[in-house]
1. Starting from the value 8.2: which structure in 1, 2 was mean projected area of the Cα convex hull in nm² calculated from?
2. Using helix-only ellipticity at 222 nm (-39500 (n - 2.57) for each DSSP H run of 4 or more, over all residues; to 500) as the calculated read-out, with -18500 as its value, let me know the right label among 1, 2.
3. Among 1, 2, considering only distance in nm of label points 7 Å out along Cα→Cβ at positions 12 and 52, which has the greatest calculated value?
4. Work out which structure the value 0.75 belongs to, where FRET efficiency 1/(1 + (r/R0)^6) of positions 36 and 76 (r between Cβ atoms, R0 = 30 Å, to 0.05) was derived from one of 1, 2.
5. I have 4.8 for distance in nm of label points 7 Å out along Cα→Cβ at positions 28 and 84, calculated from one of the structures 1, 2. Which structure is it?
6. Assign the value 34, calculated as relative contact order in percent (Cα under 8 Å, 6 or more apart), to the correct structure from 1, 2.
7. Can you tell which of 1, 2 yields 0.9 when distance in nm of label points 7 Å out along Cα→Cβ at positions 44 and 60 is derived from it?
Structure 1
Amino acid sequence: MNIEKMREEFEAWVEKEAKKRRYAYMDFLLLRDPQTDDYRTTWVDMAWMGWKASRESMVIELPPIWEESPNTALGQACAQIRTADIQAIESAGLKVRS
């Protein structure tokens, strides 16, 4: 799970929602405590906890590989595609069950 990518997506969402609601304290919105790494704005910190929990509970189950034989070109291609799929899903902050 790539926590930094997940945090970037979360912070972009927070900024968008805060601007939409004309939040008055934009300068302080994403400040974090250097010791705990918690957001100093309570509602942002609570939203971050929920965001992380929602991502941690999501598990993508991949179907079986179509051709599993590593001795064929098709089998090797299927294995490479599976690896790329897993990396893409995990980089989005989700878990994979294969």
Structure 2
Amino acid sequence: MDYEGPVHPVAVWEYNAVLHYIGARSTLGAESVQRRIDKVISDLEQLPYIGTPTRREGVRMLVATPYPYLVYYRVEESSGDVVILDIRHGARDRDG
């Protein structure tokens, strides 16, 4: 993950797990998903409120289209930092 802002350890673990899972089946597939997730996260620096609000207060979600991966994050109002909270497959239970 190229993002230099704050990232929750769960998000780092999930990101690596997603890429490992896909990479075991397709190196090119893992590279494509990685590029797309990284691009979505990078876009949040310019457009932090582009994601959909979730049920959890202050947490937003953005889909890494065309892949079914969801990036959960929050915007720190005091600093404007985007904090990446979780990255998960859309078929998993959503708690957001």
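Read the figures in this text as sums done on the coordinates, not as results from a lab. As the structure is a computational prediction, the values presented were derived from the model and not from experiment. Cβ atoms are built from the backbone, for glycine too; each structure is taken alone.
1. Going label by label, the one that fits is 1.
2. Details: 1: -18500; 2: -12500.
Structure 1 accounts for this read-out.
3. On the way: 1: 2.1; 2: 3.0.
Sorting by distance in nm of label points 7 Å out along Cα→Cβ at positions 12 and 52 in descending order puts 2 first.
4. Values: 1: 0.05; 2: 0.75.
The read-out was computed on structure 2.
5. Values: 1: 4.8; 2: 2.5.
Clearly, the read-out refers to 1.
6. Working: 1: 34; 2: 30.
Going label by label, the one that fits is 1.
7. Values: 1: 2.9; 2: 0.9.
Going through each structure in turn, the value belongs to 2.
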